[in-house]
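Where a number appears in this text, it was derived from the coordinates with a stated rule and is not lab data. Being a predicted model, the structure only gives us computed values, none of them experimental. Cβ atoms are built from the backbone, for glycine too; each structure is taken alone.
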Structure 1
Amino acid sequence: MARSSVIVIGAGVAGLSCALALSERDVDVTVVERGRALGDGCCSWMAGGMLAPWCERATTEPEVADWGAASIDWWSRRYAGTQQRGSLVVAQPRDATDLTRFAQRTERFQWLDADAIASVEPALAGRFRRALFFPDEAHLDPRGALAALAGELGRRDVAIEFGVEHAVRAAASETVVDCRGYAARDRLPDLRGVRGEMVLVRSPDVELSRPVRLLHPRLPLYIVPRGAGLFMIGATMIESERRGPVSVRSAMELLSAAYALHPAFGEAEIVELGADLRPAFPDNLPQLRRDGHVLHANGLFRHGFLLAPTLAGWVADAITREELESEVSHADFPQRRRA
């Protein structure tokens, strides 16, 4: 039997996904967010929005691909802007061994030669000899996706209260789901922040249909098309808990790597620079942790949109099955979710 009242703290991708998963199971939910508007102070606002479980498998634990694969269908059913056009991974000829190593660590890809690359992405014709194409992967605009989740919650009469600070505690009659991300470090001392930086540019001279990853020797890069000539450029993953604007060095490295992918990016207009801290546990995998009637759902690391649907499912399972009534250690959830 589900609890009569659940408060979800945080209106990022984790909080909104958890709220929707609970509402879809007929749980009475309210979302509270200390920011003044959707995306205010939220690291989800700066995300790449790549639903790329098999690309991620090359550099992460296998669970990320296993859990993340289902997110493509989840988002496709809830956000019309989800585009399943695959992902492309390229490298300059001098870095061909990096491409081979990447392929050895993952699956569900096709090798493309220069002609096939030109067919898939004409803008890259003649620029690369070989590439890996992951046809089953997808991408989305994170800001549009967050708005879609908020809109669906509104249609389900789930209130989102902005500008509200909520103490992380719960009465016996309600459950609190803590989705505050890095801000939850006051309750989760082993949570750390991993700084990520991005550049949003406008380049009408480049057309890409899907995310492209460049295996660059200094800074592996991804470029995600947003439509209307906009591209999100990202890659930085800095073990630093420093907040603040993008550094000059990071901006130069991101833009230089983009120029290496296609020289036309040298004429692009910089629309936005952004940085934030992504929450991660020591193993870089998400976790649920119980503290009385508080359930902490956190640790999405750099896989926010990829793993949020899975995390939301764990939360909905835990609450609707009344698992919060028994003592649960954080180690129990990983064992259950691999089953």
Structure 2
Amino acid sequence: MSLYLVPKSLLYVEAVADHGSIQAAARAIRISASAIDRQIKLLEDRLGTQLFDRQTTGMTLTTAGEMFVLFARRWQEDETHLLTEIRQMQGVDFGHVRLVAMDSLVNGLVPRFLASVARDYPRVRVDVEVATPDGAAELLDAGQCELALCFNLRPSRDIHVLWSAELPLFCVVAPGHPLEAEDSVTLRQVRAFPIAVQSRALAIRRMLEARHSWMFEDGPPPVVTNSLQLVKQLVIAGNHVALTSEMDAAPELHSGQMRAIPVTGTNIAAQTIALAVNARQSLPRIASILADHLAAEAEGMLADIRQSGTCTPGAADGSGA
């Protein structure tokens, strides 16, 4: 549902930008091409600058046009937010919530959460964007999402954590790997094998480099990627090991595609996972409700995986790394 508060001229500019020409935009939004052309030319006359570069192959945005499209999308987000607030005041379970999550969670926790939302709140729209922890904090700070679920979130006075949990460090391996029979492993045992490691865009890599820089110098050359999905696929294939948390690998641990072995030794730091909101903004009622749902799903997934016996958190034993 729309309140139709966004000026038509802005919608026309956005439609032409999305579809590449006035004719294609006209077909998509069912408005005559002449009406769209007239409104865009009127805007350009008032501004004294072009919003589009017109070429035989289509129309592309100028810098001024890009500013207008950004303005139009912000206006539409404000309209959606207003409608959500009004519906919630009326006691209707209706709304729009934007969630930022990590790549490693998109085949485990996030689908589980979205399934519960679809079941319990079928009229609520949830937008999910995948980002790094740093990127999630930036989106949260800019007000471009209501909820952020990420690992190793940096403390900030502008970010309020609703739920968090500590995640011990594990080495994940495929069934049949030489390390599978171990009750725990040290980093030196892990590094004797080909390893898939996260890029510096992820906090776990920076943490390992700061405490155990030798890992990236000794042993077989690592595969480096910013995709936890790729890391997991390399492990499942049986040729690589990886260092991560049980939350990262929960679906694969449940399915038996991986086993998680506690990493012990000196200076082994646990990761954290946190569900956070912008402390400067009030949270819409439906976003608060979904935040409770997401925290409950996260707790439940951790409990399930820890009770299944596929991984057992180990305590640092003071032995060498």
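At a glance:
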quantity: helix-only ellipticity at 222 nm (-39500 (n - 2.57) for each DSSP H run of 4 or more, over all residues; to 500) derived as -8500 - corresponding label from 1, 2; calculated: 1
quantity: Comparison of 1, 2 by distance in nm of label points 7 Å out along Cα→Cβ at positions 83 and 307 - largest value held by; calculated: 2
quantity: Value 36, 20, 18, calculated as semi-axes √(5λ) of the Cα gyration tensor in Å, assigned to which of 1, 2; calculated: 1
quantity: Highest-scoring label, criterion being distance in nm of label points 7 Å out along Cα→Cβ at positions 67 and 227, among 1, 2; calculated: 2
quantity: Among 1, 2, which structure scores highest (criterion: FRET efficiency 1/(1 + (r/R0)^6) of positions 99 and 291 (r between Cβ atoms, R0 = 25 Å, to 0.05)); calculated: 2
quantity: Distance in nm of label points 7 Å out along Cα→Cβ at positions 51 and 203 from the coordinates reads 2.6; which among 1, 2; calculated: 1
quantity: Highest-scoring label, criterion being distance in nm of label points 7 Å out along Cα→Cβ at positions 27 and 115, among 1, 2; calculated: 1
quantity: When relative contact order in percent (Cα under 8 Å, 6 or more apart) is computed for each of 1, 2, the largest belongs to; calculated: 1
